[in-house]
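Only the coordinates and a few stated rules stand behind these numbers; no lab work does. Because the structure is a prediction, the values reported are computed rather than measured. Cβ atoms are built from the backbone, for glycine too; each structure is taken alone.
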Structure P
């Protein structure tokens, strides 16, 4: 089985980020189509977190336009909106990197549909405590990989891509 992956970048990032490009390359190697939407216009509208609801609407609209299996992948804010959208439309799986458990100033907590879920998070994440993410993942019996890195996971880009490839392969 193959399908389509939507890779959502984090705040202060872009679809050209190293993680987004590495995940896109994994999709290509495994025969999955993918896209990397650009949310920078939305993020600039309402500092410091951007317009979270507008991000969710954009991603949901993209998913609704796809026939066949869809996997959502995202980093930080991209992980948050991917998880939220999974509650609204049918997806095959979620791959979340450095997911925020909640957003300051928003009455939203990280929720996901009951789909295969894999999380990669840094032990030294300066924004989102790794213990909180580990507890959240445990409650959902999600696969979680904790790595010796910070929020950006920049020292583990290749590892993240490998984990993503394993995740996609496990969906087949």
Structure Q
């Protein structure tokens, strides 16, 4: 994929569409060490926090990627063209504990430019992030009872904030 660096002030995304419809691949770990995993996510946010561009992602404790998010201080988010929807479905429904789901998906992990976590050759958008905050969702603070329907097992997410270190994308994402 032909991606170019994008100044963060020129990054153009539709955040809700990106997470809810296109989906993103969250990767955490160390590419060089071969110690990483990835999972498809549909929940998150992009914005400004503490005067810096950031992303927020949510990972359940039960997910295999959780241990990589805990062990390493960087992660990436990769967005893909629609033709990779089947690969993202697989990466969101299978666990890396049970085999090499990344290889099975047909996607190609590659080194990122500024963080240890991998990116993917086929991605049209890559956002490289450094963790700066994490905390578990506390259901005592839910102000809308309908949120509970997302947690029938009461397996609440850990929320991670990451400062955006670098973004790369096709012309679709650049102003």
Legend entry - With distance in nm of label points 7 Å out along Cα→Cβ at positions 92 and 140 derived as 3.3, matching label from P, Q: Q
Inset, instruction - Could you tell me which structure in P, Q was used to calculate relative contact order in percent (Cα under 8 Å, 6 or more apart) as 22? - result: P
Inset, instruction - Could you figure out which one of P, Q the value 39, 33, 30 for Cα extents along the principal axes in Å was computed from? - result: P
Legend entry - Label whose coordinates, when volume of the Cα convex hull per residue in Å³, for residues 76-155 alone is calculated, return 155 (choices P, Q): Q
Legend entry - Label whose coordinates, when mean count of other Cβ atoms within 10 Å over residues 60-67 is calculated, return 16.4 (choices P, Q): Q
Legend entry - Source structure (of P, Q) for distance in nm of label points 7 Å out along Cα→Cβ at positions 84 and 124, computed value 3.1: P
Inset, instruction - Work out the source of 11.5 here, i.e. which of P, Q gives that when Kirkwood radius over Cα pairs in Å, for residues 44-99 alone is computed. - result: P
Legend entry - Of the structures P, Q, the one that -3000 was derived from, the read-out being helix-only ellipticity at 222 nm (-39500 (n - 2.57) for each DSSP H run of 4 or more, over all residues; to 500): Q
